[in-house]
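**Student:** So, here come the structures, one by one.
What follows is calculated from the coordinates using simple rules that are stated; it is not laboratory data. As the structure is a computational prediction, the values presented were derived from the model and not from experiment. Cβ atoms are built from the backbone, for glycine too; each structure is taken alone.
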Structure P
């Protein structure tokens, strides 16, 4: 039987992402839109990366990536998050810690992000601790499906 750490290694695709109040009520903050997408990767060597995005972000009117309007750039930034670094798993207490090296939002660089996990075969659910987002206490519940195991 593989350890939980070994079972986490691989490529995961986003199934769903919700923000909830501490009492469990779902909040519609629209952070990743109605059709979010994303990838999460855990390598055997202890590295990780995550990308989450709103697939309905505004397209730039021009093909020049450096010529977006303020509205286009705002949509691009607010509808995307990515970071990478290393990770460690606490199997006994049921959480994985993402040690952020670089993040789209520089304020998160150097932080250790705790994610409580539930693993059911090829489905991984990660839950953040409660935090303040858009002025309201909430936590994120993110469900991933494994699509590839890395050696």
Structure Q
């Protein structure tokens, strides 16, 4: 298994760890059900649970950038790295994720984007809890 360093800009909590929050700026995911029907044309969900409410593996998840934060989109890259995000930059090793989670490169853009996904079908609340439980594994990149 190749170990990758994964980057994400996120809000920080009072202790300086990533803030567990179901948003594009938190340690979590936006599900289709979080987006009002009238906004679904212009807001994108990270995950779309199936009819049973399960998030399936290999269908998307929390976005990360592998290996190099300079590959992040400008909107997510920190200002100090010539981007526009004012949120702190955090990193985690792919082998530091919980056993229920895995990094998968985005097949459409494997060098610059990937997902932290469940390794097996899991209820949305459990997947979100698993993501939140990784907070101590992330460190701020200064």
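**Student:** Can you rank P, Q by distance in nm of label points 7 Å out along Cα→Cβ at positions 15 and 47 and just name the one with the largest value?
**Tutor:** Values: P: 2.8; Q: 2.2.
The structure with the largest value is P.
**Student:** Of the structures labelled P, Q, one was used to calculate distance in nm of label points 7 Å out along Cα→Cβ at positions 23 and 71, giving 2.7. Name it. Write out the running numbers ahead of the final one.
**Tutor:** Values: P: 3.7; Q: 2.7.
Label of the source structure: Q.
**Student:** For P(r) over Cα pairs in 5 Å bins from 0, in percent, the calculated result is 2, 9, 16, 21, 21, 15, 9, 5, 2, 1, 0, so let me know which of P, Q that is.
**Tutor:** Details: P: 2, 9, 16, 21, 21, 15, 9, 5, 2, 1, 0; Q: 2, 11, 20, 24, 22, 14, 6, 1, 0.
The correct label is P.
**Student:** Work out relative contact order in percent (Cα under 8 Å, 6 or more apart) for each of structures P, Q, then name the structure with the largest result. Walk me through the numbers on the way to the answer.
**Tutor:** Values: P: 27; Q: 31.
Largest calculated value belongs to Q.
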